[in-house]
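Multiple structures follow.
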Structure I
Amino acid sequence: MTTPQTQQKTAIYAVRTTSGQERTVVDLMAGKAKPKKLPISAILAPEVIKGYVFVEAAGPHFVDEAIAGTRHARARTRGVVSTSAIERFIVTKPVIEELRVSDTVEVVGGPFRGLKAKITSIDKVKQEVVIELLEEGFATLPITVHADYVKLAGRGGGEQAGREEAS
């Protein structure tokens, strides 16, 4: 006895939208697809691509049905989008991968929130960075913080944004 295959093959389609209205289109499409029980698996609106929404569905006619009459949704583009093209918007890169020694960072969490600092060393295994605060009134002490608590503010020699050294 064979069991029917319940898993349908899906593809990713791009839908052109009004720039800046991607979130609205996603909400309206999801609201329309659910009651109609359209086989739409996912709807993605990456922030870095303005004017496009990506829809994973069993066929292009289901995407067309979901965007029919939807405000700010213009049209489905021809063809299928490859998963490798979409993958870079889904997979997030760890913050520590972008950081280098001597980069200027801004502390975004903890007691030093809002202060600028310079990275003196990086421990990728522990996901920690050692920083020296560049703000006036703080001693030049090495402080170890988790990489998630810093945001890149500038590349390389951060002395221009830093402290005035007394001679």
Structure II
Amino acid sequence: MACSNMSPTNLGCKDNRGGLSKVWIGDYTNNLTYTITAGLIGTFSAGTSSFYLVEQPKNVSELQEKPTSSPENWGYFVDQTLVLTFPKLNAVNNNKIQTLMQGRFRAIVLDKNGTYHFMGAQDGIDATTGEGGTGKVGADLNGLTVTFTAQEPYLAYELSQTAAAQLIVP
């Protein structure tokens, strides 16, 4: 990878939207093979993994990325954070959260611009914290939020629709 590949950056149209539309989570496997071209995974050429939809309420979940560079050590990494909300404290959600807290995964995040992001591509993601409860008044969250974290060498790769479809279980 070239250390300097700068070119002009144009703002384009004001058609950008914040937020995410859907999230799928799949077990971390080290048998997925893919080629990255300009930050995009076009297809997976080998390996299998099944990613399952984790339906989310509107406007409560997010993917954050924090690139960090160390001029002293000449290093670079990206902290990736995904926050998901699980409304309703019940046995089904409790069991899902228990499973998520104990495993290692990858995530596909579809943002509101129609872009698929592949989180934890190299080293996977871990559910690191959760918080929630019954709430105090009727409109409060009765449920939990779970935070997934990853430390990757690059920002989350973009997936083509073809590559996403290879992993997502309908």
Structure III
Amino acid sequence: MSAWMMIESRRGAAAALVILWIPVLLTAAAVAVETGRLLSARYELQAAMDLAALAGAQSVDWDALAEGHVVLCEDEAAAKALQYAEQNVINLSGEEPGSVEVWVINTSEDDPALHPITGAEVQHPTVVVRCEAPGPESWFDLWRHPITLVAEADAALRPREDG
């Protein structure tokens, strides 16, 4: 067999390999795009919960503060954090959140409490928010595995340290 005939017999091999690899490359690109969309939605949900925790932490008991005690108005802080969390999720996704939990912890350095999610010691009045929300529609839904996004945030009132 001459060298020219060997070259002729291999000419279609590259085309066959390209045709075989196209579905693999397209699938990899689709997974990359979907993963990016899910991460973006997760970061947006995290920012929304951060804002909800901060909104709740603004409910300071001003009478107690005038007496030198940093305390949150528990009912007001919980209601405000819940309102902001639910409204932020609706603004982001157009859907109601799956669940939103809010904890308001009034504690001090002398009487610490445990963080309801992490279990860490909390020494300052803190608002904790946890939300489960449906993720954006994606190709993963085709396999009947809907995505649920979870975000947790907290905001604490710390006294200013003079110095």
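Taking distance in nm of label points 7 Å out along Cα→Cβ at positions 61 and 93 as the criterion, the top-ranked structure out of I, II, III is I, with the highest value.
Structures I, II, III were shown, and relative contact order in percent (Cα under 8 Å, 6 or more apart) at 23 was computed from III.
Taking helix-only ellipticity at 222 nm (-39500 (n - 2.57) for each DSSP H run of 4 or more, over all residues; to 500) from the coordinates of each of I, II, III, which one would give -16000? Only one of I, II, III returns -16000 for helix-only ellipticity at 222 nm (-39500 (n - 2.57) for each DSSP H run of 4 or more, over all residues; to 500), namely III.
Only the coordinates and a few stated rules stand behind these numbers; no lab work does. Remember, it's a predicted structure, so these values are computed and weren't measured experimentally. Cβ atoms are built from the backbone, for glycine too; each structure is taken alone.
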